[in-house]
Every structure is written in C-alpha cells, then in structure tokens.
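So, here's a batch of structures to check.
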Structure 1
Amino acid sequence: MRPRIPSGATPMELKPTIVYDDFARLDLRVATVLACEPHPNADRLLKLQLDVGPLGQRQICAGLRGFQEPDDLVGKQIVIVANLEPRKLRGEESNGMLLAASVTASADEGEPDQITDILVLQPRAAVPPGSSVS
C-alpha cells in the first residue's frame, strides 16, 4: 500500500511569481538511472546513481520511497535539476533533484491534502544522457 503523506499545500495554491532570469538559471538535464536503492537512513528516500553524459555520474536522493520500486527506475531516463547546490540528506550527498508530479487527494476540511502517488517525469523517447531540457 502506498503511503499517504500531507502535501503541505492545496492544488490551487500557486508559489510566488519569479522573473524569467531566475527560471533561466535552472540547468535541466536528462539522466539515466544506473542504480537505485533505499536510502539507509531515511524511510521516504531513495538513493539513485545517475549517468548525466558529459556531466559525469552523480548521486541524488529523492522522496520516492513507497511510491516507486527501486528496480523499476533502473535503466529509465529522468529529468533532473543538474545545477542545484549539493546537500547532505540524512548523511548521503545529493547532487541534484529529479522532477516528479504529485497526485493528491482532498483531505477533510482543515486538513492538508494527501499525496497518494508520485510520478517521475521522463522523456517521451530515449535521448543521450546529459541532453538539455528547455
């Protein structure tokens, strides 16, 4: 059974507007998942090893545990933010962030909506790892 976790926002809420230059600073790239396993120190995270083509290999951590099976992601292509500042997540370095869509269900009045599924965004067809997304 998939976990239901609070989304922290209602679907109608929009984050503050950003200027185009802020968006243009994002370096979105296609990466191929080489390996994926549960994060050893976090119940909701998976640890992914990625091939980002000319940018090399890197590790990211993503809050997909309980929504995606690690073996199902191996060999798949995903879209990542490649120029995100690295950070440690529960003791493991994460060098980027994958893009995913959250499916939510309405909660009772006064309660936050619940995330019922997380779908990883993927290119429609295979492209070379490291390809830019614009």
Structure 2
Amino acid sequence: MVEGSIIGYESNVKSGGVGARYFGIGADTQYQLDQIAVNLRVVNVSTGEILSSVNTSKTILSYEVQAGVFRFIDYQRLLEGEVGYTSNEPVMLCLMSAIETGVIFLINDGIDRGLWDLQNKAERQNDILVKYRHMSVPPES
C-alpha cells in the first residue's frame, strides 16, 4: 500500500523585488517563493513493514509586476495611474508534481532493491525512470 502526507508548507521562504521611480513615474516587480513537502511510504499490508519511503518538495512561485505614475501636472491637478499583473503558481499542481515525483522515486527504489519488478524488463530504460534514477531526492525545483 502507498500512503503519505503533506509534511510541510512554508510560506515566503524567499522573496524579493526591484523597482525604480523618477519624478513620480516608475515600475517595480516582486516575487515570493513558497515550498510544499510530501512524504510517501510503501507499506507491506501483511506485516506493516515500511518497504520504502521518500520525501519530496516543490517550490511555488508567485510574482507581481506593476507600473505607475503619481505626478502633479499643474497646480491642484494630479495625474495618478497604476497597472499591474500578478501570477500565482497553482498549489494543487505543485502538490501533484511533488507526489508524482515521489511515486517515481518509490518505483525506482523498489526495482533497485528487488522489492518488485517490471513486467517488461525493457521498461527499465524508460526515459522517465532513467531521468529520476540519477536525480537527488528531493529534486532541484
């Protein structure tokens, strides 16, 4: 049986930005990184023994770009305008990605340790299995 859980969600792991204004006209951008961590285990249902376990994580990116103007054009006449765009990477997609990565690592670990095998031995050279076989856990996000 495969079981697991979300073992961590860290908000604002890293953030930053850059911007400039000159005489009330300018632009800036900001970003924020969150991180989600997942633990997956393969358990023998007869004995309760944990056969394999893996922790994976995924970084979630959010960013904002904006520009604006704030300027007096004439005595008692103010020009003010702003425009911006924000993008947030969907947390559910990042969670699914972390789980999928963990499952692939569990498959490779089970094959390498002889816990299970593939029906078609040629599938050991499958591009996805080979790619994850040489990757560190957790993978670089």
Calculated from one of 1, 2, relative contact order in percent (Cα under 8 Å, 6 or more apart) reads 31, and the structure in question is 1
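For the read-out Cα Rg over 2.2 N^0.38 Å, a value of 1.65 was computed from one structure; give its label from 1, 2. Intermediate results must be reported in sequence, preceding the final value.
Numbers: 1: 1.11; 2: 1.65.
Computing Cα Rg over 2.2 N^0.38 Å on every structure in 1, 2 gives 1.65 only for 2.
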From the coordinates of one of 1, 2, mean count of other Cβ atoms within 10 Å over residues 13-20 came out at 6.9; that one is structure 1
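Ranked on percent of Cα pairs over 15 Å apart, for residues 21-68 alone, which label among 1, 2 comes first with the largest value?
Values: 1: 52; 2: 67.
When percent of Cα pairs over 15 Å apart, for residues 21-68 alone is computed for each of 1, 2, structure 2 gives the biggest number.
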One of 1, 2 was used to calculate mean count of other Cβ atoms within 10 Å over residues 61-68, yielding 15.5; that structure is 2
Working back from 0.00 (FRET efficiency 1/(1 + (r/R0)^6) of positions 53 and 77 (r between Cβ atoms, R0 = 25 Å, to 0.05), computed), options 1, 2, answer is structure 2
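Of structures 1, 2, which gives -1000 when helix-only ellipticity at 222 nm (-39500 (n - 2.57) for each DSSP H run of 4 or more, over all residues; to 500) is computed from the coordinates? Can you show the working numbers first?
Numbers: 1: -1000; 2: -6500.
Derived from the structure labelled 1.
Computed from the coordinates by the stated procedures, all read-outs in this text should not be read as laboratory data. No experiment lies behind these values; they were computed from the predicted model shown. Cβ atoms are built from the backbone, for glycine too; each structure is taken alone.
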